[in-house]
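Every number in this text was worked out from the coordinates using simple rules, so none of it is lab data. The structure displayed is predicted, hence computed values, not measured ones. Cβ atoms are built from the backbone, for glycine too; each structure is taken alone.
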Structure P
Amino acid sequence: MNDARIHLAVALPAEAKPLIRAFGLRRLQPDSGEPPLYLGSCLALVLTGAGSAAMARGVARLDAYRCDATAGWLNLGIAGHGSLPLGSCLLANSITDVQAGRHWQLDAPEFAGMHTGPLHCVREPVSDYAADTGYDMESAGFSASLDSLGALPRAAVLKIVSDGPDQPTTRINARMVGDLIQRALPLITTLIDHLYEQHA
């Protein structure tokens, strides 16, 4: 890694904690009621809270703090999927805001052990999963925000599968989420390294 900065946008504390530990990030104080920021020598992470509106606020917070027009962006978290097994990594090649009917295309290079495919952003967890589709609650806010900043070509969305037809959302808890992110750290690091190379 070099001195280029990657901006991580993460919704839930359980998703963020393994990243904060692995990359040695430190919380910026004080937060003044804003989404908290965690900083390292090469990475900056904003903990946004759940949902697209919260994600959009977090992206704006981190962008205003860093003001880095060359940074790569990564939205990382959990998602449901209609066919991928629990713990699979899904690199989104498209984002669809189901409620608003908006759609964004993303660059999704191929990595060993990582799947690519569409991601649908919904307001509430789903129980009816299309076979080849992922479902989350933040990616539309992330994509819309970066599109307005002109930064969407520098963005990626990586989701770890946490639920599906045989694994309902009612079984998700903070420990499970943390374990899923922890186990995916090698692939997450591979993607972050790729973003560095692309946007250094």
Structure Q
Amino acid sequence: MNREKWLTEVASQIEGHYFNANDVSLDAYKVTCSWPSSRGLTSRRRTLGQCFHAKASSAGIYEIFISPTLSDNVEVAAVLAHEMCHVADKCQNGHGAPFTKLARMCELEGKPTATVAGEAFKRWVETKTPTLGDYPHAEIEVNARSKKQSTRMIKCRCVECDYIVRTSRKNLERAVPRCPDEECISFMLPMAV
């Protein structure tokens, strides 16, 4: 089973257990593992999921994105349920009272803008794990560096002729370089960074 099949199956289970059981209908939607928006990478607050209105999709259906930074079954299912509440609300009320009512119906807790799985929701997801298996995705660490920063060169300028050269901080600690121009015998000074 791949990620999208797992997410689709969990969404179907959430829809049946929470929404259909409470006579709440959902319009057509798709769910996938993808970066929710550019804000998810650059802001201090990570975006864990996002629901786009059907009008934004050329397919005419709601599009739900679950961040690849998540890999825990319960956390992924809770974010998915949160986004499905937006679908049920037709993206009309943001995180207002109608949305909050739907989130509580799904046994999600916490601030409406950052809901988490309540104990009952956690137990429900854990009962599904034996048949669904674990979420088939390895968490992506956004801030992981693939290689160490190389030597950062420092720009130095001749005080007389404005000749520019770059050197390492280690070289500057050993000695202040002289201008390589034979007609100029001045020192090279580090420029303000």
Inset, instruction - Can you spot which of P, Q the value 24, 17, 14 was calculated from, given it is semi-axes √(5λ) of the Cα gyration tensor in Å, for residues 5-108 alone? - result: P
Legend entry - Which of P, Q leads on distance in nm of label points 7 Å out along Cα→Cβ at positions 37 and 117, largest value: P
Legend entry - Winner on distance in nm of label points 7 Å out along Cα→Cβ at positions 29 and 53 once structures P, Q are ranked, highest first: P
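Given a computed value of 3.4 for distance in nm of label points 7 Å out along Cα→Cβ at positions 61 and 93, which structure among P, Q does it belong to?
This value belongs to structure P.
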Legend entry - Of the structures P, Q, the one that 17 was derived from, the read-out being relative contact order in percent (Cα under 8 Å, 6 or more apart): Q
Legend entry - Structure with the greatest value (metric mean count of other Cβ atoms within 10 Å over residues 21-28, set P, Q): P
Legend entry - Comparison of P, Q by distance in nm of label points 7 Å out along Cα→Cβ at positions 13 and 69 - largest value held by: P
Legend entry - Structure from which 88, 35, 31 was derived, Cα extents along the principal axes in Å, options P, Q: Q
